[in-house]
1. Please compute distance in nm of label points 7 Å out along Cα→Cβ at positions 34 and 58 for structures P, Q and give me the label with the greatest value.
2. Given a value of -17500 for helix-only ellipticity at 222 nm (-39500 (n - 2.57) for each DSSP H run of 4 or more, over all residues; to 500), point me to the structure among P, Q it was derived from.
3. Quick check for you: by Cα Rg over 2.2 N^0.38 Å, for residues 42-113 alone, which of P, Q is greatest?
4. Of the structures labelled P, Q, which one yields -0.65, -0.92, -1.09 when log10 I(q)/I(0) by the Debye sum over Cα atoms at q = 0.13, 0.16, 0.18 Å⁻¹ is computed from its coordinates?
5. For which of the structures P, Q does the calculation of FRET efficiency 1/(1 + (r/R0)^6) of positions 66 and 90 (r between Cβ atoms, R0 = 41 Å, to 0.05) return 0.95?
6. Given a value of 0.75 for FRET efficiency 1/(1 + (r/R0)^6) of positions 2 and 74 (r between Cβ atoms, R0 = 41 Å, to 0.05), calculated from one of P, Q, which structure does it belong to?
7. Could you tell me which structure in P, Q was used to calculate mean count of other Cβ atoms within 10 Å over residues 10-17 as 17.1?
Structure P
């Protein structure tokens, strides 16, 4: 959930900058690539929010949520990294200075892909459980 909060903050900074920075004859917000950044970031944040809520639902129902948590750990960390990276792109060199929190957020986001175990371990957990279900003659249930 902390990652969602950080991603939302980076998203807010990106949108504020896009709506206030005039470059090459128009606001950044009017440029197609910046609009793509906003749309991609919004989709990634919302997907991770729903994945987080789904993991909480599984746990509230007495389940382990191992797969759901592993999905969030690698997909959520990548989402955070991507959203912050786009926000830095919109800010240009300013995004890496101490005048915005984005540079420090970027470093922290990269670290998050290692803290609870590297992404590769979480991907292994997911694939192992999914493939085990198929070996047992079941299909993987997306709920």
Structure Q
């Protein structure tokens, strides 16, 4: 299906079409942070957990990071995103925010403000994030990627 724009209305039409085709039981949706998309997700998939795409999240952080720190910071943020649980992720977040607050303040602002959206899966039962990390790459035909 092709939409005319990325408006909430266009995404709503798409989600309605998916539901008419039998989509149901959605527990977790991962997408970029586009306002229209996120709005339509909350309207059409009430009760599902939404998580910001970690690839887009990382790009936004690195875009705000001085070039000489990008590789180093990439590794630190990757460790946060790959934490085994939310407690560990928050501990690592605090350390990274403190370590880079002077050298990369704009990047730290993005990291802090959008952390919850990018790590939402960590608040779900462990099997969700374990599945997302291991099987989602192998089962692409069963995963809907949006955005």
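1. Numbers: P: 3.9; Q: 2.2.
Comparing P, Q, the top value of distance in nm of label points 7 Å out along Cα→Cβ at positions 34 and 58 belongs to P.
2. Working: P: -25500; Q: -17500.
So the calculation was done on Q.
3. Evaluating Cα Rg over 2.2 N^0.38 Å, for residues 42-113 alone on every structure, the highest lands on P.
4. Numbers: P: -0.64, -0.85, -0.99; Q: -0.65, -0.92, -1.09.
Answer for the origin of the read-out: Q.
5. Working: P: 0.65; Q: 0.95.
Among P, Q, the structure yielding 0.95 for FRET efficiency 1/(1 + (r/R0)^6) of positions 66 and 90 (r between Cβ atoms, R0 = 41 Å, to 0.05) is Q.
6. Working: P: 1.00; Q: 0.75.
The read-out was computed on structure Q.
7. Numbers: P: 20.0; Q: 17.1.
Of the options listed, only Q reproduces it.
Every number in this text was worked out from the coordinates using simple rules, so none of it is lab data. The model shown is predicted, which means the values in this text are computed figures rather than measured ones. Cβ atoms are built from the backbone, for glycine too; each structure is taken alone.
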